[in-house]
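Enquirer: Given below, in the form of C-alpha cells, are the structures.
Every number here is computed from the coordinates shown, using simple stated rules; none is lab data. From a predicted model like this one, the values you see are computed outputs, not experimental measurements. Cβ atoms are built from the backbone, for glycine too; each structure is taken alone.
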Structure P
Amino acid sequence: MADLARWFRGHWQLIALTVAVFLLWSTPIVLPLKLLVVLFHELSHGLVAILTGGEILSLSVNIQQGGLAITRGGSRFLILTAGYLGSLGIGVALLLIALRTKADRMVLGGLGAIILVVLVLYVRDPVAMGICLATAAAMLAAARYLSQQACDLMLRLIGLSSMIYVPYDIFDDTLRRASLNSDARMLAEEFGGTTMMWGGLWLILSLVAIQWCLRRGLGRDSNLTIGPILRR
C-alpha cells in the first residue's frame, strides 16, 4: 500500500491529466487533440508511402474526426498498417521526449513547422487547411512564448491523447464496427484475413507499446515543477 501511495504521489500530475482527458472526451475542449491525432494518422500513411518508394498526392482531415491520405506507389501493406500504429508511435515519442528530455520547446516548434510544410505541399481541402494552419500556429506560438514547463505540459497532453485515442479508435473502427471501410478492412480485402483479425492485432500491439512507454518513461517521479507559464 505504501508503494502504491508513493507511485501516485510521484505521478499525480499525469494521472490527473489522463482523468481530465477522459472526463472531457466528448466535449469540444478535447476536439483539437483528437483532430491532431487524426492528422498524425494520415501523416503516418504518407510518410511510410515515401519511405517505401511512393509519394503523397494529398492529405485531408475534417471536423468529424475523419481523414484521408491519397498516396501512389510504395508498399501498400505497410502504408495501410502505418495509420493507427504510426500515430500511436508519434504520441509515444512525444510523451517520452516530454518525460525524459529538455527538448520540449524545440520539438513543439519543429512539429508546428512540419505541419506547415505538409499544409503547403499536400493539403488542398479548405477545412483541412484551416485545421492544419491553426494547429501549426498554436504550436509555433507556444514554442516561442511559453515557458519550458508549459511546452512540456503540451507535449504530455498530446502524447497522452494519442495513447488514449488510438486504441479506442482501433477498437471502434475495426472490432465494434467491423463493417466500416477502415484501414483494417482494406488490408483484409487486399491481403487476406479479416477486419477483426487485423484490428485485434493492432490493438494488442498498441497496448504493448503503451505499456512499454510508461515503463520506460515514468521513472520514480514524473511531476513537473510548477513555474511560470510565459517564457522569461
Structure Q
Amino acid sequence: MAQRLRCTAVHEPPLAVLRADGLLTLRSAGQLRTALLECLAEQPIAILLDAEALAVEEDLSLTALLAASRHAAAWPGVPLLVCAPSRDVRAALRRLGVERHLTLCTDLDRGRAVATRRELPAQVRDRFPAAAASVRAARTLVSGACDRWRLPVVVEPARLVTTELVTNAVRHSGTPIDLTVTRGGRYLHLAVRDYHPRRKRLTGPGFPLVEAVSSSWGCTLLPDGKVTWASLHLAARSRI
C-alpha cells in the first residue's frame, strides 16, 4: 500500500523542484496544489514535479496538476514539468486528456535540461515595510525597471497597478511586503507578497482599475500569506 502523500520542496534556484511521494487522492489533491502554489510564490523559471514515487488512487485527483499548470501559465508565466511519472500516472493523465497541457519528462535530469533552456527573465525585487511611504518607493522601483527595460507603453499602467497592490498590502497585512517585477516574453508581471495568514477578500476602489489595465490578475493564497499579482501585456495600451 502506498504511503500518505508527502510534498517536499527542494531549493534549486532558478528552478523550483517539488518531490511528491506517496498516494495522491481526491482528499490530498489540495495538498499537492498548495505545495505547487508555494513554489510559484518564489517565481522560478519552471516548476519540476518529481513524480517518480507518486501513486494515484483516482484519475480525477490529477486535475490538481492541471489547475496548478493553468495558474502557473497565467502567473508568473512558467511551465510545470512532470518528471519521471510512472506508467500508471502517464496512463491516468492520458485518460483525463490533460497530458497535452503538461510537459512530461522521463526523469528529473531531463526536466532540468528542458527548463534551463528557457531564457532567464529580467527581474527586480525588493522588500518594503508596511508603511505609507512604501507605496511611493514601490512605484519608483517599477518606474526604474520599465525605463531600464525600455517599456514606455506600460510604465504608467504598471505604476497604477503597483500603487493599488502595495496600498492594499500596507493597509491589511501589517507585515513586510515583497515586490517583484518580472519582464517575460509578452508580459510584465507585478507581484506583491505579504505574510499575513488572514484570508481577506480583495476589495476597494482600486481593484476595478487593476482589472481595467491588466491582461490578468489574481491572488495566490499561501499558508503564510498571499501573493497578489497582475500581468500587463507589453504591447497593449491602457483601457482607461
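Enquirer: So if we calculate distance in nm of label points 7 Å out along Cα→Cβ at positions 33 and 49 for every structure here (P, Q), which label has the highest result?
Expert: Evaluating distance in nm of label points 7 Å out along Cα→Cβ at positions 33 and 49 on every structure, the highest lands on P.
Enquirer: Suppose mean count of other Cβ atoms within 10 Å over residues 65-72 works out to 19.2; of P, Q, which structure was it derived from?
Expert: Structure Q accounts for this read-out.
Enquirer: Taking relative contact order in percent (Cα under 8 Å, 6 or more apart) as the criterion, which structure among P, Q has the greatest value?
Expert: P
Enquirer: Next question. Consider the structures P, Q: one of them gives -11000 for helix-only ellipticity at 222 nm (-39500 (n - 2.57) for each DSSP H run of 4 or more, over all residues; to 500) as calculated from the coordinates. Say which.
Expert: Computed on structure Q.
Enquirer: A value of 30, 23, 15 was computed for semi-axes √(5λ) of the Cα gyration tensor in Å; which of P, Q is the source structure?
Expert: Computed on structure P.
Enquirer: Which structure, out of P, Q, was mean count of other Cβ atoms within 10 Å over residues 89-96 derived from, given a value of 16.6?
Expert: Of the structures listed, the value fits Q.
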